[in-house]
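Please find the structures below.
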Structure P
Amino acid sequence: MTAYEVNFDGLVGPTHNYSGLSYGNVASETNIKDVSNPKEAAKQGLRKMKALHDMGLKQGILLPQERPCIDTLRQLGFTGSDREVMLQAAHQAPAFLGAVASASCMWTANAATVSPSADTKDGRVHFTAANLTAKFHRSIEHTTTSRVLSAIFSDDKYFAHHPALPSSIQFGDEGAANHTRFCRDYGDAGVEFFVYGRQAFNESAPRPSKYPARQTLEASQAIARLHGLDASSVVYAQQNPAVIDQGVFHNDVIAVGNRNVLFYHEEAFMNSSQVLAELEEKLQGALLKEVKVPTSAVSVQDAVSSYLFNSQLLSLGNDQMMLVVPQECEENPRVKAYLDDLVAQNTPIREVKVFDLKQSMKNGGGPACLRLRVALTEEELAAVQPSVLMSDQLFDQLNSWVDKHYRDRISQQDLADPALLDECRAALDDLTQMLKLGSIYPFQL
């Protein structure tokens, strides 16, 4: 059965800013309180989407969320009109305002975990929105994320949606940033690879000592159950605690996979040989091809600073693949030397494509963070809301929409401007009408 991998990239929201909210994410902490450019951030993302679409790859979009999130501030005790709520928060608890104004939903690798129909018991594509309990500013996303996904993938003949797991640190779930799927072709049954940082109910098990491990084994196991996955096609692996403590907050900062290829750093996993042996055993119909990057060529520090592994590994046909990397990989001499050598070697990765994503990168999000991968058959793709699939027309419409609604700079002080909320709501109202998605956001309901 013909099937495709469709990348659904997050549109950067109008409140994109650098509040330094993500402890354990080195880039986020380093660039705290810098002035951001939401307009350029959105256009950088759109240019990447359009370039991949022009190469013949399937590309869609996911929507930003309403920010600042006034409902959350009301839950925290601020009262009055929306304007009064914002001003109270800015005066009494500016850190709260920074958190609820975050545009972090742009990193849709954290939006959900997705299992294709070829893997699931009922033969539907399953989505579980990530609860993102590790960070307050992200833990408020999943309700709207579920509405967005349900609006885009609405036909229950083909799609099944699950609410986020319980909002507890024991079931901390970071979505597809810690999930990879291996297969022969996208329409074939595959192996779903869940990477976790700690075991929540086993205090004696290894865990990092400096930075928190965001994904738990128990959360990954729960998602596998919800999606109706067979144990024979699931592999669980623990992320190396030492690399988490060096800033590898998600697996997609240290490894990326596509079809039967795993591109990874040699320090990525605990018990690597055992993990790889299990993947090889369970992958049916294809041989697992490993592209291991040695520490001697690229250190973990280089990997984190360049986001080499936070790349998109995309199929070009003829079993050849392209690696989409951020510009920072070109600017790191060791990483650039490795990539120059990689394409000359006999591996499936035959091309490297570089994109300028500096606005996202300064907050710790590279090409892989910006996309949610969904494997779809032709019938399932036809059931997706067509207005969110990239085209020349949609690209032009979205650029015009950004020009109309987005600021070209936001400082921390600007987050207290009540006009910012009005601007965001006007932008999102226009967007849902343009995309024919109906009412999604709280202010529309």
Structure Q
Amino acid sequence: MKQRVVGNGGFSLLEVMVASTISLIVLAAALWSAAELQRRGTLEESLMSAQNAMRAVRDLVVVDLQRAGTGAGSARMVFGSRPTGNADVRYAITVSAREPFDGSGLFPEDTLFALPSGPYATRASDALQVWSWDTEAQDAAGQPIPMFPLDTCPTPPPSPALYRSGDTLCMLTNPTVLVNRLVMVVKPATRTSCIMQVRAVNEVASAPIPYWQVTVTPGLPGNPPPAGDLCATPAAAPTVEYTNFWQHDTAGAFVMPVRGVSFRINWKSGGPVLERHEQTSDITPGLPAAPWVALSRDVEQLRARLGVKDNLAELDADVVWFPDASAAPSRPAIDSCDATCNALVPMPNGALWVPSTDEPTARDALMRRLRMVELSVTTRTSRADPALARKSGTDFVLDADGNPQDGYKRRTATVEVMPRNYSYAGVIP
């Protein structure tokens, strides 16, 4: 009897290869889609993080800008001397463009800082510094340190009597809490504030009325004012507002602890790092200097423009911005102004501003008229997408907003801030 052999069913080798190829194509497409979705999700998450950082940084800086000049308004602030030997005159809001931190600018030398270089050389930021009354300073009991009025010292003639005798200031209120504090001595009538260090307080009980002698050192620590500066020695006799700072007048004088906050973008690590520095009023000997503290690696650029009112007597007067390259003539940053800025000082009825003892430079005149600050914060994602990079030679191609197409996504927020204290201390001419 014969048995019939039935053949086994199956796929041929060709069919298996075709099916495998199709499966691989489908799998590759699925994996590519998944990877693309993950990449986009990561970039969107990074962009959202950058946007959150932008809002947080903007709000943080705005708070400091709004409190700038508390106690001093837009008065000039004499901090000592610059390396050139000239007086170090600043204001409650100071913007330094492309600050090098090599000792030649607003800040002392700092080897831990670097400006951007290579394809990012044009991404340099402004350094922003804000000064105000240190309302956070407290005494041993945890109470805020108040403002102290100066009084005339019971010294022999010549008259008028002075608030200062040699290196001591005179007060009728016990100012012991000011020892080892950085303070500003403000006289509204002179529109000037002298930055000083309080080193000792002694009570004088032998006078008809007991008073306190406050021993001071003018200028920041290690930064004394030049010889003959109005904050270094009392004026010999009253003349005009700027030069009779220490003379007795009806406007009075006040002493209060001072606090400074600074912001910068540091590229020392190769990428941008937003850093913040705080100068508190506490200058106790042996106390280490406060370091620059990193706030964010998402913030790539910080820019500030200063808005000057063209007529302080009118609330709705136009704002003139510095710097403004699109203006005719072009307006530079106020801190870099020289005699060429004389014609740029806004004056009522088209009058031409001329230097005076009270406004010796165009920079002084412009800062006295400061009423607005425009703050721009640019953030970028923490990760770059190589697929979005575009280069021309060694440089990145710029997009419509002037940002380099290096694979990072960027967002910029701009806000206008009105410093609350800049109409204080007799700043209206």
Requested in this report: For the read-out mean projected area of the Cα convex hull in nm², for residues 118-285 alone, a value of 13.1 was computed from one structure; give its label from P, Q.
Outcome: Q
Query raised in the report: Out of P, Q, which structure matches 19.6 when Kirkwood radius over Cα pairs in Å, for residues 198-413 alone is calculated?
Result: P
Query raised in the report: For structures P, Q, which has the highest computed value of relative contact order in percent (Cα under 8 Å, 6 or more apart)?
Result: P
Query - If helix-only ellipticity at 222 nm (-39500 (n - 2.57) for each DSSP H run of 4 or more, over all residues; to 500) is computed and equals -9500, the structure in P, Q - result: P
Requested in this report: Using Rg/Rh (Cα atoms, Kirkwood Rh) as the calculated read-out, with 0.94 as its value, let me know the right label among P, Q.
Outcome: P
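FYI, it's all coordinate maths here, none of it is from the lab. Note that the structure is a prediction, hence the values are computed from the model and not measured.
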